[in-house]
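Take a look at the structures listed below.
Every number in this text was worked out from the coordinates using simple rules, so none of it is lab data. Computed from a predicted model, the values in this text were never measured in an experiment. Cβ atoms are built from the backbone, for glycine too; each structure is taken alone.
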Structure P
Amino acid sequence: MATPILYDCDPGHDDAIALVMAHRSPAIDLLGVTTTCGNAELERTTANAIRVLDFLGATDVPVAAGCARPLARPLVLGTADGPSGMDGSPYLPEPKRGPIAQHAVDFLAEKLAAAAEPMTVVATGPLTNIGLLVLKHPEVLSKIKELIWMGGVFYRKSEIITPTEFNAFCDPESLKIVLDSGVPITMVGLDVTMQVLIEADQYEELGRIDTQLGKLVMDWLRFYEKLHRNSMGVGGAMHDPLALALVIDPTLVRTRPVHIGVDLNGTYTFGATVADFWKERGEPDNARIAYEVDADRFFKLMFDLLR
């Protein structure tokens, strides 16, 4: 049986690859896509999601546009994906349809309320839409079986100078709202995503996929890796595809329960996710965090789906 999911994202090259995987995997039933600001402004992330789905022939998958800015502060855009959110793919057609009229938060609430069983929600951008869902529609939170979120960092520094990760940094107030909501959360942070890097072996494997899709993903990755290569000396990390892959195979990572706090005030640690591993604050666990990944199995899964 395919797992029905709702996917909240801000495409974004790695979000786009995750969208491809979600559509092509027989283990996933993609019921809808919602978009938020983050890697680019909302108009572009929404258009990018539609462009990818239409390229795949998934014109029946509804796309609902959500929040155009974080809940409590101005929008700071990501930089890895270019101003459009998906620079480096000029031949990907512009969308011939728009998003549905319904706001993403109300769309999520409607789908969750109508589901016979609790559903999985995957989020790979700032948690603005999910935070607003918690505030506006608390009656549907029991219908979320699991929220798999790509975000946070716990053991090592991230790509920013501060010990934070972009999705957390972009809207930490929404992150706190979601962490405090009681929704079961699995956090797939940089501790594991920075272990699934596109390097020479992966480019060689991708180069063997001689299809339009293979060439498109190659173009995405060649652009996407520029920031990583220039700033950190490594290839592009498959942040969002790894989070999505856990719907297909949750054994790709090992997780542990912990209480997570988020710093809303720090000068140098603003947006940092803080894990209380030793229960020193005496607060109950509010998330599971991924701390180990089987990178080889992840890449096999990703490339099998791209083929």
Structure Q
Amino acid sequence: MSILVVGSVAFDTIETPHGRRERCLGGAATHFALAASYFTDVRVIGVVGEDFLPEHEAVLTNRGIDTRGIERAPGLSFHWTGAYGGAMNEAKTLGTDLNVFATFSPKIPDAYKDSEFLFLANIDPVLQAQVRSQMPDVKLVCGDTMNYWIADHAANLAVVLKMLDVLLINDTEARMLSGETNIVRAAAGVLALGPKALVIKHGEYGATSFFCDRSFPGADSVAKPFRAPALPLAEVVDPTGAGDSFAGGFYGYLASQPKLTPEVFRRALFYGGVMGSFAVERFGTERLQSVTREEIEERFNLFVEISHLDLVSNGAGNAADAGA
């Protein structure tokens, strides 16, 4: 199965308590594609400038990622500068230079029209809707957004939400979209806007999935919410690409499976957490370039271990254990 991802391919200048890196290869589509490439075929649509060199493209093509959809334009690539301090829960944006990304208009190559899965990364919802309308036969559509589009482009975003099978956002964005402070009510409010399933990312605390009654055709009942943990890490070097890497691991695993079921969805949340945990271990995309499938499975098993509870089959034994 092939995933088509549409989003930013960019450079980031990042400062954290662990140091500073100038012009790391970054962008939502880049982190997503690298993480997803460990599970399935990935195709990328984006735009870059003249500063995007063969060595940068090789980071993607070395992972087997199809880059024919990346447009080259005169000028410089999108460049973000940010800094993290303390617990590194949130970045302080020091500079955003859209450059060629300011006039980005996604063009879908004919060779990409047979993609089975579509991921609409965090871009203008007008562009997201344009891409979705050009891909009517995809098997599944997943999208991302952010507070800026929610606050200032609500009408355009509302159109996109009705086009999505799965929406990935964080706690703050879910509350903004729904107007609810309680996360369960917020999830219900977001699902009422159109997506069949919702994944709310909680950063270092994991992610929770919520579903409506249209999530799994043919299922006997509505899938229950499911919470996946995050892996406790002793050291976080750079959290910039964590959310997009989570999305890549999550959606890449979904695309690798023959059928979408609640169990597959749950496992995908774990693989999302796995890829997000790798991404933060080094600056930019450095760790995602070098991880092995063996390491991914080893860490997946660790996620399972830290979230698994053995229950005693005898009810009295459970009660006794609880009171011990």
Structure responsible for 136, with volume of the Cα convex hull per residue in Å³, for residues 86-125 alone calculated and labels P, Q on offer: Q
For 0.90 (FRET efficiency 1/(1 + (r/R0)^6) of positions 118 and 278 (r between Cβ atoms, R0 = 35 Å, to 0.05), calculated) the corresponding structure among P, Q: Q
Of the structures P, Q, the one that 1.00 was derived from, the read-out being FRET efficiency 1/(1 + (r/R0)^6) of positions 142 and 166 (r between Cβ atoms, R0 = 35 Å, to 0.05): Q
For log10 I(q)/I(0) by the Debye sum over Cα atoms at q = 0.07, 0.10, 0.14 Å⁻¹ computed as -0.23, -0.48, -1.01, the structure of P, Q it came from: P
